Structure I
Amino acid sequence: MTAQRHRRICDVHILLVRDDQVLLSLRKGGYAAGLWQVPSGHLEEIEPTDDGAAREGLEEIGVRVPPGGLDFVHFLDHRAPGEEPRLGVFYRARSWEGEPHNAEPDKCGGLGWFRFDAIPDNTVPYHAAALAHIAQGRMRSRFGWEPALTP
């Protein structure tokens, strides 16, 4: 039996860090309503991951990242029970233009700055896991896969 080539959804995430705090957005309505998350979204067709993360920053939190202004910080291979596996790519903005604000009030209940060692308990679980790995300088991780074959 030949394994089938799998096409996974890729989510892109943008980290804004200021004064040792990371910006999180509060989900409103739909999936994970009432949970904090890193501003993120699905990668669009024919879009590089860093461009997708920059686009999400503009769409969700109203900031523009200059070309080449993102640093790759983490890759997450994740899955939730009953859902298709996904790939998560996390970038940190070195700089940005504009003050972060809630640019999608129909999808977002607000923004907050949190220290990496004080991420709220009500954070999307795979986002909280990725943030913990990022704080420890780990470039990749897995979430929701059993058994875990890598640390």
Structure II
Amino acid sequence: MTIAIILKRKGTEVISVSAQDTVGQVAQILAQHRIGAALVRDGGEDVLGIVSERDLVRAIGAHGAEAVMMPAAQLMTRALHTVTPRTRIAEALELMTDRRVRHLPVLEEDGSLAGMVSIGDLVKARIEEAVHEAEELRHYVESAG
């Protein structure tokens, strides 16, 4: 199973914030959309980085209440780990585990943004895949017996 299948099911909408949005504004956007991360984009829609709940907590831990007024650009992760729609789910899970990230932007071959997947999306897909394989095996065993 590939990332494209997940995007087909969940959609390709990606919530993003601007580099100038404050930590407080980013927190409101994440809460409003019930998500754990948002891409940071410039006015031209270029992806500059990603900001996650983890980044917000670290900023507040390091700077206290003053962090709420810091711009997203100051705490975002600039080095993005990405996948393509053709990336296999197992490969994406391995990347997330190795890099200790919970969200992966999905980029087309031309570099355009195709969507974003979370660890939850990938785990759900792997569980569905395992259940399907178990059902297939059960049907095979029942029909052979």
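Quick note: the coordinates plus some simple rules give every number you see, no bench work behind them. Please read all numbers here as calculations on a predicted model, not as lab measurements. Cβ atoms are built from the backbone, for glycine too; each structure is taken alone.
Taking distance in nm of label points 7 Å out along Cα→Cβ at positions 15 and 111 as the measure, the highest value among I, II is held by II. Among candidates I, II, the computation of relative contact order in percent (Cα under 8 Å, 6 or more apart) that gave 25 used structure II. When mean projected area of the Cα convex hull in nm², for residues 31-118 alone is computed for each of I, II, the one that comes out at 6.8 is I. When helix-only ellipticity at 222 nm (-39500 (n - 2.57) for each DSSP H run of 4 or more, over all residues; to 500) is computed for each of I, II, the one that comes out at -15000 is II.
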